[in-house]
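The structures come next, written out as structure tokens.
Derivation of every value follows stated rules applied to the coordinates shown; laboratory data play no part. Just so it is clear, the structure is predicted and the values come from calculations on it, not from any experiment. Cβ atoms are built from the backbone, for glycine too; each structure is taken alone.
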Structure 1
Amino acid sequence: MIDYIFDIIRQIRFVEIIEFIGTFAFAISGVRGAATKKCDWFGAFVLGFVTAVGGGTFRDLLLGVTPFWMMNSIYVWCTLSSLLFYIFLREHLNHLNRFFFWSDSIGLGLFVVVGAEKAMILGYDSWVIVTMGTITAVLGGVIRDILLNKVPLIFKREIYASPCIVGGIFFVTLQFFNLNLPLISAITIGIVTFLRYVAVKWDLQIPKLKSEKSN
């Protein structure tokens with residue numbers, strides 16, 4: 001029995017582990033958003049699931065492959081686990097807002113790596129790899145905010161997508177140094193998370209686009 005379990009573990013690729021962790025982290029942000037709107041448990045599950053897989057689903061459709069979550073039920077279980085995690089620990093988590101910030105920030109980095117690697121494996125150019133990494137990371141949050149009737153973060157002045165773009169560029173660039181994938185992934189995740197932290201810590205913002213002046 002133990003040998004069978006180890007065989008399963010050995011068959012799981014590093015990127016899949018990253019994807020599972022990212023799914024849990026993003027689903028938590030969706031579940032928490034549902035709680036602020038007083039959704040029921042089913043609504044919270046749906047919002048958590050859409051947040052977790054929305055970006056990856058759109059990425060796969062653009063790349064012409066079957067959406068990843070349709071090939072493995074683990075993503076449904078990850079979302080369910082995040083819902084139960086929030087239900088039973090919300091009294092503690094509500095006092096730990098930084099927990100949600102870090103889970104979302106790390107989730108961004110995790111999904112940048114997942115999206116970028118999938119585009120790279122399929123043989124796309126560098127700019128497509130960066131784009132797919134960014135879409136994977138931010139689109140789920142966009143869908144979440146729209147469903148919650150909120151303006152998505154990437155449309156505000158808050159720096160959210162920019163760290164993902166920078167992380168994707170680093171992911172592509174580091175390939176030329178013949179580093180192994182786990183190390184490249186760790187560096188990319190660290191860069192995205194760090195840039196997101198710095199942006200929030202020092203309130204860095206992208207300049208606002210001004211409208212035309214009326215005559």
Structure 2
Amino acid sequence: MKEPKEISASVVNRLPRYYRFICEEYNNGTTRISSKELSQKMGLTASQIRQDFNCFGGFGQQGYGYNVEQLKNELAQILGLTTLKDCILIGAGNLGRTVAGQMNFEELGFRLRAVFDADKAFEGLKIRGIPILLDTALGDYCAEHRPEMAILCIPVEQAPKIVDTLILYGVDSFWNFSHYDIHRRYPGTKVQNVHLRDSLMTLSYILTN
């Protein structure tokens with residue numbers, strides 16, 4: 001595997017899907033797969049798959065295809081899943097509890113270390129065995145434990161102050177459910193925005209048109 005250079009966002013966005021399909025094949029006992037077979041399962045062209053993989057050096061052999069276990073391991077390394085990164089979650093409401101309870105963070109390259117909320121009624125309750133802390137303790141926690149990423153499951157009006165605190169204490173990576181535009185104020189941050197409303201409206205457009 002060579003070091004990726006100037007990989008397009010579209011290729012990066014396809015990597016998790018490649019990994020998911022390859023993991024399914026691995027779990028089904030498949031030992032090798034061709035780009036044509038993979039393209040038929042994923043609805044992509046074989047050429048597109050080869051081009052995407054070539055961005056990282058290519059993994060297959062002509063006439064043989066891809067070793068499924070090797071490809072799974074290579075994709076996991078590219079995606080950074082082999083080294084766990086500490087993260088925290090802000091917002092212990094319905095969305096926050098769902099995200100914390102349903103996501104297998106360890107399989108996805110992260111380790112949930114702490115949960116915070118502004119509501120004192122949540123203080124001391126546990127999510128995944130992790131006690132909920134008041135968000136007034138956020139700065140001290142970050143200063144001591146240095147989490148790499150924060151998950152924002154809070155209303156948009158609460159987000160600016162929380163983000164300012166996190167940035168101040170060195171957290172610059174976000175999985176953002178809040179609809180707050182972090183990049184506008186902090187263009188150098190690493191952000192994945194999750195807009196459930198936008199996704200549903202997009203589906204509404206597809207159904208309507």
Exercise. If helix-only ellipticity at 222 nm (-39500 (n - 2.57) for each DSSP H run of 4 or more, over all residues; to 500) comes out at -13000 when worked out from the coordinates, which of 1, 2 was used?
Worked result: 2
For this session: For the read-out FRET efficiency 1/(1 + (r/R0)^6) of positions 74 and 138 (r between Cβ atoms, R0 = 35 Å, to 0.05), a value of 0.95 was computed from one structure; give its label from 1, 2.
Result: 1
For this session: Consider the structures 1, 2: one of them gives 1.3 for distance in nm of label points 7 Å out along Cα→Cβ at positions 90 and 114 as calculated from the coordinates. Say which.
Result: 2
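To which of 1, 2 does the computed value 14 (relative contact order in percent (Cα under 8 Å, 6 or more apart)) belong?
Corresponding structure: 2.
FRET efficiency 1/(1 + (r/R0)^6) of positions 162 and 178 (r between Cβ atoms, R0 = 30 Å, to 0.05) computed as 0.60: which structure among 1, 2?
Working: 1: 0.60; 2: 1.00.
Of the structures listed, the value fits 1.
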